[in-house]
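The structures considered in this document are given below.
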Structure 1
Amino acid sequence: MCGIVGAVAQRNVQGILREGLLRLEYRGYDSAGMVVRGTDGRLQRRRALGKVAALEEKLEASPLTGHSGIAHTRWATHGRPSEENAHPHQSGERLAVVHNGIIENHEALRAELESADYDFTSQTDTEVIAHLIEREARAVDLLTAVQTVIARLDGAYALGVIHANEPDVVIGARKGSPLVVGVGIEEAFLASDPLALLQVTDRFIYLEEGDVVRLSAGGGIEVFDASGQVVEREIQTFEHGDGSASKGDYRHFMLKEIHEQPAVIAETLEGRLGDRSVLVESFGPGAEALFSRAAQIHLVACGTSYHAGLVARYWLERYAGIPVQVEVASEYRYRQVVVPENTLFVTLSQSGETADTLAALRFAKKSGYLGSLAICNVPGSSLARESDLTLMTRAGPEIGVASTKAFTTQLTALMLLTLALGRVHGQDEEEQASLVEALRRLPAQVERVLALDAQIEDLSTAFAEKHHALFLGRGAHFPVALEGALKLKEISYIHAEAYPAGELKHGPLALVDSDMPVVSVAPNDELLDKLKSNLQEVRARGGELFVFADEGVGLSSDDGIRVLHLPPIEEALAPILYTLPLQLLSYHVAVLKGTDVDQPRNLAKSVTVE
């Protein structure tokens, strides 16, 4: 969840590190810091509480100059946000460390170091690492010291380490937390996300679990695996341009990413649709054989991705005829899981580095599943590398913490999976052909809904002074309601809950009054009449209804109900379309309330610790 940047360059690295931190600020933003090895051979450190802008002020007042350095933007896990707890952490004046992750045995290690007269100046687990490496580095080189120390660490980490005694050297290491190497021209870089380095390179090495890397002057890059052996790792070219990390003409990244959805959904579909069916081979070699044996599916994810999985359960059971179980990743591996024969394990993650989802995959690989499929957005991610099959959503970088285009591209990919499984399991050919044609029309239909932005902004004014909201949906649209409630609470801080509309009488109806806005989605499907009855229950109790409805369902605005009509769409794809107005509603409410839309309090984009 935090962000790491490191550099060994032929120029002053302060600007490279600063720009990298700005690009990573979406990953953590309660404090930031930087260490550069100066031309005098001394480590120079600047740290600040708050966002990167606070660090920039310190750097303007007291710049750093040197050819190697490390930097960090933090999202608190150990110790309250403060300058003392900000990274980099030093041991003495000669060694500094930046760290993402959690060291689970830090208390025992801290006690050991305190008994050896080491002084601690922070409440973090990271300072333990700094002192351990400093002690080892008294007798061996920095690379060996790091390799020795990480063998003692329990938990997850991505590390960047620098020592005043080794000019123009940065050491990186990873276990359970992502770390990439940027390959420059006689320069080398380190980061927790390629986005941090797109201003200097588009060529990356994605370090594997247990890898340690040594960056040195002249662009030297040496990678060592978990056993300490020198290994070659593939250099990959980043697929998305540097403009992906810019807001362009939009006020916020979130709004930009909402409006990118027609294009990125088209990207998700590109090359994966035949004339009348989904191309099963687009899931990779051996996909057809694996899918044909799949008798059940376990789908595991977190947060927004979990909601996508809940929608997919309706699709997979209806169109592919395969039973589906959807699990929250953080709960899945802590219970006794029964794995039926020939069960396909499917994971969803925007980053491909979500800690709980990745741990669930590793647990599943030992549990007798038929095979594993990852649906994610980052080709070089751990989830992609460790799964048997992978389908990339191609959403491009998503900077806003509240996921938007990642969710709709995941849904699109899950429909592709549904049709691929349906094809090998004997789905009616005409039904498949009809859904394939509907997918081709989907980007244009998304564009039409986004054109309603101004009307949705007008609706949002009714929420600005509210403290609670209720979201309702039925069938595959109950997960859409869950996602709408999540978006509103994430970025506007309004308490919001979602329920299946048929559950109103089982408790939630007690909350309904004129101060509780009720949001519902009303597509033209087989549950429409039942949903209308549920909405009448709200109106009868003085609730204020906001309904996003198919233009053909016969609902119109009246006292106590405001209706915004959406264009008709194939019933199966309606959950994708009806997600869009809920995203825009949450965005405009947050803007009215003056919250930090892209970086909501207490949250970070990529959850790489438990």
Structure 2
Amino acid sequence: MSRKTLSFLAAIVVAIGLIVGLRLWTSDDTASDQPKCTGADSVKLSIASSPEKAGIVGQVAKDYSGRTVAGRCVEVEVKSKSSGTAMQALARGWNEAVDGPRPDVWTPAASGWVNLLKQRLAAADRPSIVADGELPSVANAPLVIAMPKPMAEALGWPGKGIGWRDLSALATDPQGWAKYGHPEWGKFKLGKTNPNISTSGLNATIGAYFAATGTSSDLTAADIEKPDVRAFVKNVEQSIVHYGDNTLTFLTNLLAADDRGAAMSYISAVAVEENSLVGYNQGNPTNDPAKAGAHPRPKVPIVAVNPSDGTLNSDHPYTVLTWADDVHKQVAADFLTVLRGEDAQKKLLDAGFRGFDNKTGPQATSDNGVQADAKLNLIRPPGPPVLDKLLGSWGELRKKANVLLVVDVSGSMSDAVGGTGKNKMDLAKQAAISSLGQFSDSDQVGLWSFSTKLDGDKDYRELIPIGPMASRRDDMKNRLSGLIPQGGTGLYDSSLAAYQYVKQHLDVNAINAVVVLTDGRNEDPGGIDIDNLTAQLRAESGSETVRLFTIAYGSDADQDILKRVSQATDASEYDSSKPDTIDQVFTAVISNF
């Protein structure tokens, strides 16, 4: 069997694993392999769905495709796209070359994203692409604080109400978990996604601002600027281990830690939707029906803490965009009827969602970490202008980054990428330069390149030492623009050296991380091997750790190895096996900081 065949088989094994859930934008594998409609007058309905329900919506679409609507055979294609990422793409006009096929229907996780889209379009003096009127819901899911059960019990769960104020106090207490008799758990560590991209992160951030004001009425712009409110939110953010584009990053890492018997060392709490908690406790944090039963239930379950100072509900709206023509609108309306029908709703309820009518399903049980009869203190999200101000405030208060970017410049990076007129190096440089805008001036950022024997016997070269982005932004752009492919791929030695470098420049008040982009596999047989590499990375996993995020760039990148490397540091591997997706993937990776 050839090396390429072995690599292909390894990639398939990886695809079956949890990493599939981390893809920012992929074709939904539940779609039919062969078109069910072949006539020239057939109609294809394109749907952009938030990731946590995309597998289920795609499964319903597969069964639905081939149906006749208005005398036309119809196909429904479902793509997974994070709610905030989709909102941003729609707000700037949806570039199919970058964003994928333009959707006829958008179903984000919450209506707040639709309201933000309207706000962004109005601010840019562009017409709305969302029809007026109330949006129908496909499913519902309240935000919960998911905690390993022993940790929640240590705080008094389920008899005692626990809210953001309690977590803020624990996050800032120098004793950490020792205050509750568990010094072995270390500091309180919170997982929360980036609110610019993810619904759970947005709702958790809103919840923290509400808790800071102590109000249950509308949040105002003046509230957001109050010094005590800003101090409270900053305290919550300082307990963050890292951010991310969706909660699967945290839940897949937690499940991997549970497999190692180390669930209590990775994270203390993570803000997720209720359905994701149910999926995790069933060993399927992706909630993909195709993966049901593939992994056993975790040894340490997580439980839903319903924030006593208020939480928000994700109502999963079904939004038909105004650029859809009459036929596509008829198909969209017909498919909505199916999504709200008995069979599709059963699939959603079985996955831990609440129905479009907000009723709980059979999975809302104590075994799955849910108190079905718990009374929720639901709060109403602020209007779009206040929400925009809140996001701007969060950008100032979020935990800062201390990050080293490490870019593969091996000879294979000169390979052409079909249909783009560019090579892999060109696209990677363009994506990396674009991502710099996600860093604030106060973030600490550095840049290395690597191949083989790039600097004497070293496979890597320091181009810009870690330091404030404010004084490095232009230099970062210039050095990235000047990268030239050469040599082989010294992946292992370069990854270890970068990890050790950031350890030596550790900032205890920041998210300390390395981002390694590579399009190949290790080609330095004289260096460290993979087992020794992961052992040295894992030795420091825990409290003040460095997380090593990897990007598998192009079809020749070894995703299995890169996943092992990233998981050893409780980080994530990102799949950019299609090189023309690297811009989206870079955005997802940098959202961790």
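What follows draws every value from the coordinates through simple rules; no lab data is involved. Predicted model only: the values in this text are computed from it and were never measured. Cβ atoms are built from the backbone, for glycine too; each structure is taken alone.
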Of the structures 1, 2, the one that 9.9 was derived from, the read-out being mean count of other Cβ atoms within 10 Å over residues 227-234
1
If distance in nm of label points 7 Å out along Cα→Cβ at positions 195 and 379 comes out at 1.9 when worked out from the coordinates, which of 1, 2 was used?
1
Could you figure out which one of 1, 2 the value 45 for percent of Cα pairs over 34 Å apart was computed from?
1
Given a value of 16 for relative contact order in percent (Cα under 8 Å, 6 or more apart), calculated from one of 1, 2, which structure does it belong to?
2
So distance in nm of label points 7 Å out along Cα→Cβ at positions 211 and 571, computed for just one structure, reads 4.8; which one of 1, 2 is that?
1
So mean count of other Cβ atoms within 10 Å over residues 187-194, computed for just one structure, reads 24.8; which one of 1, 2 is that?
2
